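K.L.:
Structures are listed in the sections that come next.
What follows is calculated from the coordinates using simple rules that are stated; it is not laboratory data. As the structure is a prediction and not an experimental result, all values here were calculated from the model. Cβ atoms are built from the backbone, for glycine too; each structure is taken alone.
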Structure P
């Protein structure tokens, strides 16, 4: 797997202060994507043990809420096995930290993948420029959902993540916080 950047103390890609891994490789090619430089899986730098240790050092900080996987697409074919192993290791070493994942794939696809057992919040779906809404929390277009993965797996239906708790998806967004 290759990556473009590791962002520290990020407040824009999930709850709290986070460390964000921006991976290379995406097959969705969303029109208006904010990170088209990350589409090429051969671009960026190799993700090595040094980068993994950098992420772990950040997660050791008490003020860091967790890690976010973004890109590119963490579930791109060459990324998913590495992201899965990394998520497993983070869950084991840092059980109180949250794991967020942004992907162009939908919940129906992700819920069938092993990675679903290791992430707390999924922001799903391709970015759709015509549905862009700058008032949404943690997502760029209204077709995307911010999903509480453990609750969704437990209940057998998509459950939205919300600042004020979780709400079964009967709305396109949380009526309380707009997520």
Structure Q
């Protein structure tokens, strides 16, 4: 990861411990952080960590994460964001680590939904991709960085030409989680 490529990125809820290591940016999440609004669990959290820049028009963004020692609900993935009531994210997102799944969440008007895609094993690295074409968005993941599996397409009419896009991480439980952002483009 080239530092010069990150000069236009900003933090929303910067983690307490972020540092560059040999293969990327190491992030230690703050416990009890998440991005979730209303819906089934009646939670309102907008305190996860989001490392982003702003893109205009149609684009493709890909992030690569490396991780280990995940527990249920730990997350590191990709997020697009308009504000605290309108955003989307994708990551490894399991409430039970015996039932592994890719989770995608779209929050529209302050209400979050959750769609899942099953995984057969816990990888130690994942790639996530978001493609934007007008008001249409597609979320995908990859286990090898080459073959991407689309998990969700959604229409987001409130998305303006300029939108925040980047990597996110959080730990909804009462412990921190360490992950390495190896690439973002």
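K.L.:
Given a computed value of -5500 for helix-only ellipticity at 222 nm (-39500 (n - 2.57) for each DSSP H run of 4 or more, over all residues; to 500), which structure among P, Q does it belong to?
P.N.:
Comparing all candidates, it corresponds to P.
K.L.:
Could you figure out which one of P, Q the value 19.8 for mean count of other Cβ atoms within 10 Å over residues 29-36 was computed from?
P.N.:
Comparing all candidates, it corresponds to Q.
K.L.:
Out of P, Q, choose the structure whose coordinates give distance in nm of label points 7 Å out along Cα→Cβ at positions 13 and 69 equal to 1.3 when calculated.
P.N.:
Label of the source structure: P.
K.L.:
Who wins on relative contact order in percent (Cα under 8 Å, 6 or more apart) among P, Q, i.e. which is largest?
P.N.:
Greatest value across P, Q: structure Q.
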